[in-house]
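Student: Structures are listed in the sections that come next.
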Structure 1
Amino acid sequence: MISRIWHGWTTPGNADTYEAMLKEEIFVGIQQRHVRGFRSIQLLRREVGDEVEFITIMVFNSLAAVREFAGEDYERSVVPEQARAVLSHFDERSQHYEIREERAG
């Protein structure tokens, strides 16, 4: 399995708007694409100084599934225009890690 990790930052004034956009539009759109091998997505949020950092962690069965989601240049970030409008800055490239083991509680 592959974990795709991405970071984006916004102002405190835009943070709730961005979070709602992720939950109500962007994540729903990802699910509706029915990418073969897409398993899950997590959203993390924290305040860092005068910004709010968001991290998304997506899990895929394979790099082929990541490519189906992101394209041949699979490390390139997938950031819709409406999200770019409220983000201060973001990772241009996502990081990918092999999940070597996963254990529950």
Structure 2
Amino acid sequence: MKIRQWEVWKSRPPGFEKDHWFVLLSGQELCDDSHELLVNGLACWSLRGIPDQLQVRLNSADGFATPTVCDCDFVFALEKSKLHSSLGMVSWERQQAIKAKVKEVFRL
């Protein structure tokens, strides 16, 4: 299975009762390395109300059928072997928004 940075995949990390969507953050070198078992991802949630200051809104251009947000304040370690059901790539515009938000949140 080929995975890429900025793709949206389903997984179920510890603490999640069911499979969930994640935007993959790890660089392509880590995604391609068969010896590396984990990649980093940001959780995505259905939008309810107005996005808060820690979220970036995603939409159909990013593969989602309904309004969705990407939480940028916590990075999850995801097992590559448990990734499934890719939605495709996050659009370039939202990639830039997520990068900016992660930098802001983590004060990078």
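Student: Hey, mean count of other Cβ atoms within 10 Å over residues 14-21 derived from one of 1, 2 reads 11.5; which structure? Walk me through the numbers on the way to the answer.
Tutor: On the way: 1: 15.6; 2: 11.5.
This value belongs to structure 2.
Student: I have 1.8 for distance in nm of label points 7 Å out along Cα→Cβ at positions 62 and 86, calculated from one of the structures 1, 2. Which structure is it? Walk me through the numbers on the way to the answer.
Tutor: Working: 1: 3.6; 2: 1.8.
Derived from 2, not from the others.
Student: Out of 1, 2, which structure matches 25, 12, 8 when semi-axes √(5λ) of the Cα gyration tensor in Å, for residues 22-77 alone is calculated? Walk me through the intermediate numbers first.
Tutor: Working: 1: 24, 13, 10; 2: 25, 12, 8.
Here the read-out was taken from 2.
Student: Which one of 1, 2 has Cα extents along the principal axes in Å, as calculated from the coordinates, equal to 37, 32, 23? The partial results should precede the final answer.
Tutor: Values: 1: 37, 32, 23; 2: 40, 31, 27.
Considering all the candidates, the number was obtained from 1.
Student: Separate question: Work out relative contact order in percent (Cα under 8 Å, 6 or more apart) for each of structures 1, 2, then name the structure with the largest result.
Tutor: Working: 1: 44; 2: 29.
The structure with the largest value is 1.
Student: Let me ask you something else. The value 16.1 for mean count of other Cβ atoms within 10 Å over residues 6-13 was derived from one model only; which of 1, 2 is it? Could the numbers behind the result be given before it?
Tutor: Details: 1: 16.1; 2: 19.8.
It traces back to 1.
Taken together, the values in this text are just the output of simple stated rules run on the coordinates, not laboratory data. Keep in mind that what you see is a predicted model, and the values were worked out from it rather than measured. Cβ atoms are built from the backbone, for glycine too; each structure is taken alone.
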